[in-house]
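Following this line, the structures themselves.
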Structure I
Amino acid sequence: MGDWIAFWNSNHPIYVNPRHREVHYRAVAQDILVRVPAGGRVLDYGCGEALYADLIAASAAEVTLCETAQSVRLGLTRRFGRHARIFVRSPEELAAMPDASFDVVVMHSVAQYLRAEELDTALALFHRLLTRNGLLILGDILPPHVSAVTDAIALLRFGFAHGFLGAAVVGLARTLLSDYWRLRTQLGLTRYSEAAMIEKLSRAGFSAHRDPANIGHNPARLTFLGRPAPSPLTHAR
């Protein structure tokens, strides 16, 4: 994952303009919010810039934002450092937290950048950090049949709906010359069918199912909801 972390630490062109960046993060926050029960302790893992984390914090007891890319994490601290219910943590700080620290764990649009064993490690951490009745929300999973063309069409439709279609066309052309496309071509993205992801979550100790709608703008990708499954190996919480 090191090359991807370096990319997210850089001044990357993944958002075609400020309007795209703003409506993307607002849409993701709103989609997360409708899935999160009020009053819970929420972890957003690999949260990116999380521009609208305060929308979730208005309903939650607290929101913890965990981001690997240091530059992004510093931006989160500047944005939310004074917020009473939003906390920014590094992966190392998160790993040191006690069992059952969260009622909800969200990981959106991250799994495609992780190797299979890296996702297994993350799921084991989430299982430990979730309460017995906690909820795991795993969003934007990339299925095997979804191509870059499908992703591009979804972005163009999103741009048309939110007033940045022209910028989206230019941005897609720019992406073909960017480090993002080089990394996507060289490293690939990790993909899971619905059955494969449910099996993976089951092996990690979750009872899971596919949500009817994906989080975010791309309906071709998948969101899964999981809860810690009863098991004699599960620690008392």
Structure II
Amino acid sequence: MKKQDKNQQDVDVFGKAISAYFHQQDETDIIVHSPDFDDDIIPVPLLFRSYKDMPPLEKEALKNAKGKVLDVGCGAGSHTLYLQQEKNLDVTGIDISQGAIEICKLRGCENVKVQDYFELENEKFDTLLFLMNGTGIIEKLSNLDYFFEHSRKLLKKDGQILIDSSDLSYLLDPDEDGGIWVDPDEGYYGELEFSISYKGETSSPFSWLYLDYSSLELAAEKNGFSCVLIKRGKHYDYLAALKSL
């Protein structure tokens, strides 16, 4: 697998939006573009939400986080701050956005850094935390084996991965029996391509993986991990815990 796609950093969209909101209360939306869907938005205040405003899956993940935690793709630091301040855990937040990490520090995150997850080495954690469609950074189904291989190196004995995602099969047209037909030549339906823009600046396209639970479970078993479904959400989303066997 290639290293985590850093195309998002050619224009630090998240960093600029997070910084503008923190310093000027500028609520200009981040725009999400995809060849498969109409444009969507990410409201920047969402990235600063408090625990009480987080969805149930995120609350459940934070409840289950323990020991030394790595918050992957920490953004503006909301999960990192909660684990640090409310649970008194040793938590490290990483993100590929320089601007986001700068704001994390200003918000009080004690241990955050600009870091590509797939380049992180020589550290061990009790919990690897991947939220807000945490499977996204895997990018493609073909990268799942490498994800498990790399994650195993970062886990302490009896460590866990807490990860969420969504099953996008609901977007496919069902047949007359209620099933779905997937064209194998079209690739996996959860492999999408996006770009993001903010105030007229647009990132390069990047790959993003939405992974159904059955596929995650099969990949975990193949790679010597247990996979437990912790909670299902209301919108075809779920939270899972993975442990190396």
Structure III
Amino acid sequence: MIVSVCGKGGSGKSVLTTLLAHEAESRGYSVFVLDADESNSGLYHLLGLESPPDPLMDFLGGKDAVKQGMGSGNVLARERISPDSLPAGYGRISGGLKLAAVGKIHQALEGCACPMGVLTREFLKKLELGNGEIAFVDMEAGVEHFGRGVEEAVDFVLLAVEPSMESLQLATRVRELASGMGKNAGAVLNKVSSREWRDKMEQWLTERDVSVIGSVPEDPSIFEACLEGSRIGQSPASEAVVPILERILGPRE
């Protein structure tokens, strides 16, 4: 199964991706995480890795080479790609978890991020997972990736929703786009400080046909890990994702 994690910038996509990846790993899954956010560079810290993987964009020769491939309709020569087939350096491993990254924007006037979106789409379409393998994709903020068709190969779209009207409204748009592609979607209420706020957010989304599959509380240990650039450990937030993963995958056997 491939699960994309979407939402507005700052909604907690990377944190939610990390929490779900760790929980899936604890259940014995082989977990593959794809960092498809061209701006946020801290995911590897949260996963407990000492350094980020080399970007897949560089493996293919950089943006110009990928643009040429876009013109010919052949960005990736291989028909199928498995997490284990990635060259050394392009996948960082920690226990039963592997991280790969599409690429980042490093300097001004670098040009549009379209090649990164196309590479993400083609990579996911050719990604082949075996028994007991699951992939989580930390998407770029917003909805542009839907326009590029990145979600074509995704099995479930997860919406990270923080307590703000902008985040709530974006969740409804993501649900509409996912539904238009025939994809199942569910919202996770993130950074929730009280039952009152959780109920208000859930009511607002439910009235607009957005399925809420769980909530993650505001957790000081998460803020500390993000500030220090350290691994997210066991916490109330990590416990909260247990039923969320079960809603996506089914209960633990």
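Tell me which structure, out of I, II, III, gives 2.8 once distance in nm of label points 7 Å out along Cα→Cβ at positions 189 and 229 is calculated.
Values: I: 2.8; II: 1.7; III: 3.5.
Considering all the candidates, the number was obtained from I.
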Comparing mean count of other Cβ atoms within 10 Å over residues 45-52 across I, II, III, which structure shows the greatest value? I
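Each value in this text was obtained by applying a stated rule to the coordinates, not by laboratory testing. As the structure is a computational prediction, the values presented were derived from the model and not from experiment. Cβ atoms are built from the backbone, for glycine too; each structure is taken alone.
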